[in-house]
Every structure is written in structure tokens, then in C-alpha cells.
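Asks: Input: structures, listed below.
Please treat every number below as a calculation from the coordinates, not as lab data. Since we're looking at a predicted model, the values are computed, not measured. Cβ atoms are built from the backbone, for glycine too; each structure is taken alone.
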Structure I
């Protein structure tokens with residue numbers, strides 16, 4: 001079963017999200033809003049630390065097989 005999760009980010013002047021997919025080597029960003037486009041192809045390792053350092057609010061949500069976002 002394909003596993004995906006969504007990163008929701010809120011900065012002082014933007015709201016954006018990115019979609020992550022779990023593969024054999026961990027989580028990889030497969031799609032992102034323009035503001036977070038630099039995340040595409042990257043691992044999720046260190047993302048939380050970076051968001052905190054920037055002072056951005058963020059949350060992770062699980063995406064089920066029907067592509068419905070479930071709050072965690």
C-alpha cells in the first residue's frame with residue numbers, strides 16, 4: 001500500500017504544503033507548492049528542525065489510499 005503524508009507550513013506571509021511518499025529509503029517529497037518547491041526530491045530528515053529554526057508553524061498529516069487527508 002502506498003504511504004503518503006502532507007506537510008502543512010504556515011509562515012508569517014505564506015501558507016504552503018508538500019506531499020511526501022514513503023519509499024524503501026524513507027520519505028521523499030514528491031510535490032510541493034511554489035514556496036516549498038526546494039523540498040522536491042529531498043528526504044524528510046531535518047525538515048522539522050528547519051521549520052522551527054525559521055519560526056514557521058508546521059504539521060504532518062497522513063493521506064489515506066483515497067487521497068483524503070486525515071489529521072494526526
Structure II
């Protein structure tokens with residue numbers, strides 16, 4: 001788990017081959033961690049894609065993301 005802390009801050013497409021292996025094993029052991037990682041990455045991507053959009057569109061998409069988080073519990 002200690003080695004994976006830094007990897008969790010990276011986007012999945014930035015993982016090296018050995019990091020991918022570590023994360024696959026970790027996600028297999030802790031499925032809730034994989035869910036949390038995927039939701040977090042989705043928010044990061046959403047933020048990058050929504051800079052400069054109208055507040056109404058941003059607000060609706062943020063509500064959609066919050067709904068997804070609540071459904072994952």
C-alpha cells in the first residue's frame with residue numbers, strides 16, 4: 001500500500017508498466033479503492049474539461065458527478 005500512494009495521484013494513462021501491475025493487485029484486493037480512484041479521476045477530468053463553460057452547464061455536470069458518487073456507496 002505504501003508504494004501505491006504516489007501512483008494514486010497520477011492519471012491512469014501516466015502509469016508505468018510496473019505501476020499498472022501494482023494498482024491491479026491493489027484494486028483486486030480493495031475494490032472500494034478502485035471505485036474511489038475512478039470517481040476522483042472522473043472529477044479531475046471534468047474540472048479540466050469545464051474551465052470556461054457556462055455556470056449552468058458546469059453546475060448540472062457537477063450534480064451528475066455527485067449523483068454518481070452517491071450511487072457508488
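Asks: The value 3, 14, 23, 19, 15, 13, 7, 4, 0 for P(r) over Cα pairs in 5 Å bins from 0, in percent was derived from one model only; which of I, II is it? The partial results should precede the final answer.
Replies: On the way: I: 3, 17, 28, 28, 17, 6, 1, 0; II: 3, 14, 23, 19, 15, 13, 7, 4, 0.
Derived from the structure labelled II.
Asks: -3000 is what came out when helix-only ellipticity at 222 nm (-39500 (n - 2.57) for each DSSP H run of 4 or more, over all residues; to 500) was calculated for one structure; which of I, II is it?
Replies: Among I, II, the structure yielding -3000 for helix-only ellipticity at 222 nm (-39500 (n - 2.57) for each DSSP H run of 4 or more, over all residues; to 500) is I.
Asks: Could I ask something else about it? In terms of mean count of other Cβ atoms within 10 Å over residues 11-18, which of structures I, II is highest?
Replies: I
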